[in-house]
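What follows are several structures.
Where a number appears in this text, it was derived from the coordinates with a stated rule and is not lab data. Predicted, not measured: the structure shown is a model, and the values here were computed from it. Cβ atoms are built from the backbone, for glycine too; each structure is taken alone.
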Structure 1
Amino acid sequence: MVIRIFIGLLLLLSISSTTISKAQNVAGLWLGVTYPSKPTQDVFNYTMTLTQTGNALAGTAQTANPDVPFGGLAYISGQVNSSTVTFNESDKNGNTTVKDICFWRGTMTYNPVDESLIGTYESITNGTTCTDASGGKVELYRIVLKSGATYCAGKPINLVVTGKNVRWYSSAAKTSRLAIGNTYSPKITQTTTFYITQTLYKNESPAVPITIEVTSPTFKATSTNTGCDKANGSIEIAASDTTGWQYKLNGGAFQKSPLFTSLSPGSYTVVAKDAAGCQAEQPVTITTDAAPTISSLQSTPPMCATANGEVTVIAAGGKAPLTYSIDYGVSFQSSPIFGRLPGGAYTLRVRDANGCEVNKVISLPSFKPMEIISATTVPTTCGQSNGQITMTVAGGQNPVRYSLDNRQFQANTLFTGLQAGVYTLLAKDSTGCTISQSVSIAASSGPQAANIQTIASSCGEENGAIVIPTSAVATNVDFSIDGQSFQRSSNFSGLKAGTYTLTLKDDKNCVTTQSVSIPLDCADRIHLPTAFSPNQDMRNDALTVHFAFPSIKVVTFIVYDRWGAVLYNRANFAISSGEPLWDGQINGQSVPAGMYAYRLDCQFPDGTQLTYRQSVALLY
């Protein structure tokens with residue numbers, strides 16, 4: 001029973017203390033040995049795993065000896081006060097009254113040099129489950145890396161750890177041992193994790209991983225070349241995380257800025273140092289960019305007496321982007337095209353991103369505008385379309401073509417067959433430039449007749465006449481009608497009704513014509529009877545009209561009864577002399593005898609219209 005109780009005390013180590021103002025950090029895996037004060041009791045090895053929040057401790061403890069029959073955990077709690085650690089132990093519920101088990105309380109001192117916890121323990125007696133007031137000494141150690149965890153690539157690595165009987169492994173499985181002892185100088189070129197154990201009282205602890213970081217600043221140096229052999233190159237250093245980095249160039253002093261400017265062409269060595277003091281270098285070369293060149297200037301001279309010339313710069317080389325100037329570098333533009341230029345000399349300048357410039361001169365010829373020197377006209381004669389225009393033009397770009405009123409252009413400067421009137425004369429050169437001028441062709445005067453008088457022709461007779469007073473025409477004028485022989489007399493008689501072409505010809509052989517109409521006078525030459533008898537005796541059987549010319553057009557013929565009602569209606573027909581207007585019937589039935597009124601609207605061959613309103617007696 002004593003031995004069993006003692007074993008339980010060893011397995012259920014716990015730690016407690018009072019509140020402290022500032023505590024050491026004793027969290028981690030500890031491997032230790034307990035030495036009982038009674039010589040008859042056995043020495044046991046065990047491990048403790050502690051967690052720490054502020055000054056408060058928690059964790060577990062158990063024996064490291066696999067032959068101990070009790071295999072449970074003791075739950076510990078405690079406090080850290082400076083380097084003093086006090087502890088209590090219990091079961092997982094905080095209970096210290098467990099049959100055949102003695103829990104411990106104790107005090108240990110933390111030594112950061114060798115990472116040890118060394119002190120004493122004593123049983124927590126309660127007169128029931130634990131009556132043995134024995135105690136002893138406890139000695140614990142943990143593995144802590146005392147040397148740096150980060151090393152610069154290419155520099156020696158010397159590692160120092162605490163612990164007892166230390167072994168170094170390449171994996172947690174502890175299958176490949178690398179070294180033994182508290183110091184190790186591995187030959188590694190990249191970040192590596194080692195697995196370290198310690199052994200006390202023939203018990204090797206679980207492996208504690210320790211990661212050693214091998215760092216080297218990784219960066220990219222970008223150069224900007226100079227132009228025109230100027231000291232305007234630069235080197236800029238970029239990396240993913242450059243907090244705390246410094247830089248230097250060609251052995252100079254370190255600076256915080258990653259940019260070096262105002263550099264001449266040449267070779268440079270850039271050194272970057274990270275926050276851990278690790279350095280890396282990179283060679284950089286700055287060369288001279290070629291200056292831009294102007295291969296040609298393409299130009300279009302100004303035209304039509306306006307500032308519309310154009311120059312295009314054909315340039316290459318240099319550092320993009322190229323910009324262009326036409327005013328001696330006062331202003332630059334991104335486009336190589338300059339427009340709206342008058343004639344004259346121009347200096348075109350090209351500048352690249354390095355400030356390198358090149359010039360080239362070009363001259364645009366001044367445009368010689370067209371002008372109409374003269375415009376000669378020939379008036380019409382005898383009222384005919386025989387006028388002419390001749391023009392003379394100077395300037396412009398040949399060939400020059402000509403037009404009247406913007407009609408089809410021609411190469412000839414002479415325009416013929418023109419009527420009298422106002423024309424717009426145009427000239428257009430090969431570039432499309434035009435010039436215009438208004439030109440008038442005078443009208444000529446031929447023989448004219450005024451106050452022409454006519455005498456109407458009676459129906460069926462040729463007794464009409466054309467009379468031109470001698471005072472209404474010029475002297476030495478001959479007359480003709482309808483192409484007959486000319487006569488000096490201005491009167492024509494014995495004419496039937498109709499339209500005639502009167503021709504006048506003067507002593508200059510100028511001829512004019514005009515139309516003259518002889519009216520037909522037939523107002524009293526139509527005969528309408530006052531009675532008719534439709535008794536089929538072949539005599540006066542219908543209302544028949546008679547006149548002295550071939551036919552007339554009846555516009556309207558209406559017959560009314562005694563009360564004014566329409567009995568018969570007929571319109572728009574031609575009728576010859578002697579033809580009946582009405583046969584006394586309506587719809588095939590004879591009307592009764594009596595007096596009937598009628599209206600006749602007719603049109604004679606000369607276009608004259610007359611209306612007759614009369615009555616006729618119908619007899620049987």
Structure 2
Amino acid sequence: MRLNSLLACLICCVSFFTSAQSPKKGDFIFPVRPQQENYLAGTMGELRSSHFHAGIDIKTSGTTGLPIYAAADGYVQRVRVSTSGYGNVIYLYHPHNESVTVYAHLEEFSPALAAYVRDEQYKKESFEVNLFPDANEFSFKQGEEIAKSGNTGSSSGPHLHFEIRDKQHKILDPLAYGFDEIKDTTPPTIEKVAFVTLDANSRINGMFGRFEFAIVRDAHGNPILDAPISLVGKIGVEVYAYDKLDGARNRNGIPRQTLTLDGDLVFHQNIEELEFNLQRNILVHTNYKRAVQGGRRFNKLYVDEGNELEIYKTNAYDGLMNIMDLDPHHLDIRLEDSYGNISQYRFTVNNLSTNIRPYQEEMSKRKPQGELHGDLLELKGDLSEYNYCEALIYHDSTQTTLQLSYVVMDDAFYLWDMRRGLPDSVKICDQMIYFDFAGTLTEGRPSAFDGENIIIKSGSNALFDTSYIRYRYEMDSLTGQELFQINNLETPLRHNVNVTLYPRKIYDQDKAAVYSIDDRGNMSYMGGTWDYHSIHFRTRYLVPYTIATDLEEPSIIPLKRRYGVVRFKVRDDLSGIKEFRAELNGEWLLMNYDSKRNLLWSDEKVSVTGHFELYVSDFARNISTFEFDY
């Protein structure tokens with residue numbers, strides 16, 4: 001009996017562990033126009049401004065309303081309506097392989113699901129809802145229509161965003177599961193390669209810093225760098241690269257990238273799955289400073305400070321090349337897309353027969369007087385009238401002499417380690433350079449910066465690396481606007497920091513809030529909570545801020561009524577639209593909202609007849625009303 005019981009138990013255990021499997025190739029059908037050729041506007045793992053793209057973007061020929069089909073048997077685990085993000089989205093759970101498929105930016109849901117969502121919107125008296133139906137309440141067989149394609153939420157154009165996740169909602173690459181609807185015979189492309197010095201003793205063509213090289217073709221059609229290159233010390237490599245699929249012009253991401261030096265592995269990445277809670281690490285997976293400056297996102301082929309992603313294999317130096325001689329070395333960069341198309345770029349560095357002097361002179365001209373690279377501040381002085389000059393660093397009420405690091409023609413360069421102190425000015429020969437470094441936020445522990453009319457506090461995990469805060473307080477003499485000039489736009493943050501502003505002016509605290517200011521002077525609402533004469537807010541961006549007062553009500557412009565449906569253009573030019581509410585004959589009425597078009601329209605299933613009222617409020621609590629008897 002005991003043996004039989006044990007055997008039965010083992011059989012049950014085996015059955016339990018094998019009844020549900022991980023998703024595999026062939027488990028899913030394509031959710032749009034299956035068995036027809038389709039095209040993508042984006043792939044999983046693609047580099048975005050603050051995250052990796054979590055799925056594939058399937059083109060819908062610039063239109064909405066295409067049928068969307070269940071990729072596999074399953075039931076609705078979650079359905080959401082939002083004015084931002086994924087907009088109208090369905091999450092289908094598939095018990096047979098414990099996966100979840102996601103269908104986003106939808107125009108409308110299937111009839112039964114749409115009726116359920118509408119009922120819940122009326123119960124909650126809210127357009128935006130986030131719902132979790134009971135298991136199997138809304139079940140679909142593979143190939144059944146679940147929705148229509150759309151352009152809702154933060155979509156920049158009509159398409160279907162489609163994801164495959166495991167049961168813990170880890171992001172998986174949909175293209176790994178075999179869709180013949182997507183054709184790809186095109187290998188990835190590198191446009192530019194950047195080399196970066198990672199310590200004070202490293203040099204690129206005899207210089208310190210970061211240098212970009214374009215990929216060109218030689219007489220035989222082979223890819224080469226557009227300038228000779230000499231490397232010594234600890235050097236990081238970055239690439240601006242992309243992958244194109246057949247029949248589409250979009251520049252997509254490249255999941256697998258490998259760097260070798262003289263045949264030895266230096267760095268390898270494989271983006272076949274991603275954790276949602278690690279998405280912000282893209283800010284150090286790419287060169288954030290370069291992206292902020294010029295929009296191009298360079299993929300680092302090394303693991304930088306603070307990067308917690310687990311998608312890499314590297315050498316002992318976290319993917320850095322450690323070149324200790326001037327002998328020729330061979331670099332190999334290998335790129336592979338989700339369909340196995342491979343491209344390889346091979347370069348030889350430290351070719352002593354080439355002349356790097358013209359390159360040095362050109363790059364030296366472009367370098368600013370002071371530029372921060374991690375913990376090292378590079379300083380540039382003019383030696384045209386001098387044989388030699390030391391640099392005098394004025395910091396922390398003291399003066400430190402700094403020796404020359406290298407010279408290019410008449411330009412002298414010095415490297416100052418910021419951990420020795422924050423310089424307010426530097427004297428090189430008879431030239432003075434001034435800085436606005438005001439404090440430090442340190443990674444790995446709670447830290448604070450206490451400046452003029454401002455306090456910034458960071459938690460132990462908010463920073464990727466130590467940040468040297470550049471700050472000054474100003475009062476605009478023309479507008480009277482207070483400016484809290486944090487000049488760390490190029491500093492990435494993992495989590496929010498807490499900021500408290502102490503304005504000198506008196507504000508209407510019911511209507512005044514914090515706004516960020518971009519380089520064109522445009523303001524974006526941040527909000528904030530007042531406490532006597534200070535205002536507190538949280539942010540992921542160390543940029544200039546101001547306090548502004550919004551006294552203007554939102555505008556409501558009625559449009560032509562069609563088939564009993566009322567429509568309005570609504571907008572607010574400062575703090576933005578926060579809430580809206582409509583009533584018909586005293587009862588709450590569902591209003592649909594498209595924030596991209598500033599469009600509000602009433603429930604299509606209700607003919608608006610009788611007394612109609614609409615209330616629209618902004619974030620400063622200014623309220624506009626519209627009343628009419630239809």
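Things worth noting here:
- Of the structures 1, 2, the one that 3, 9, 8, 7, 6, 6, 6, 6, 5, 5, 5, 5, 5, 5, 6, 7, 5, 2, 0 was derived from, the read-out being P(r) over Cα pairs in 10 Å bins from 0, in percent: 1
- Of the structures 1, 2, the one that -2500 was derived from, the read-out being helix-only ellipticity at 222 nm (-39500 (n - 2.57) for each DSSP H run of 4 or more, over all residues; to 500): 2
- With respect to distance in nm of label points 7 Å out along Cα→Cβ at positions 63 and 599, the largest value across structures 1, 2 is given by 1.
- Which of 1, 2 leads on mean count of other Cβ atoms within 10 Å over residues 239-246, largest value: 2
- Structure from which 2.5 was derived, distance in nm of label points 7 Å out along Cα→Cβ at positions 255 and 351, options 1, 2: 1
- Each of 1, 2 could give distance in nm of label points 7 Å out along Cα→Cβ at positions 223 and 487, but the derived value 3.8 comes from 2.
- Origin of the derived value 0.50 (FRET efficiency 1/(1 + (r/R0)^6) of positions 303 and 527 (r between Cβ atoms, R0 = 35 Å, to 0.05); candidates 1, 2): 2
- Relative contact order in percent (Cα under 8 Å, 6 or more apart) from the coordinates reads 6; which among 1, 2: 1
- Computed 18.1 for mean count of other Cβ atoms within 10 Å over residues 407-414 - originating structure among 1, 2: 2
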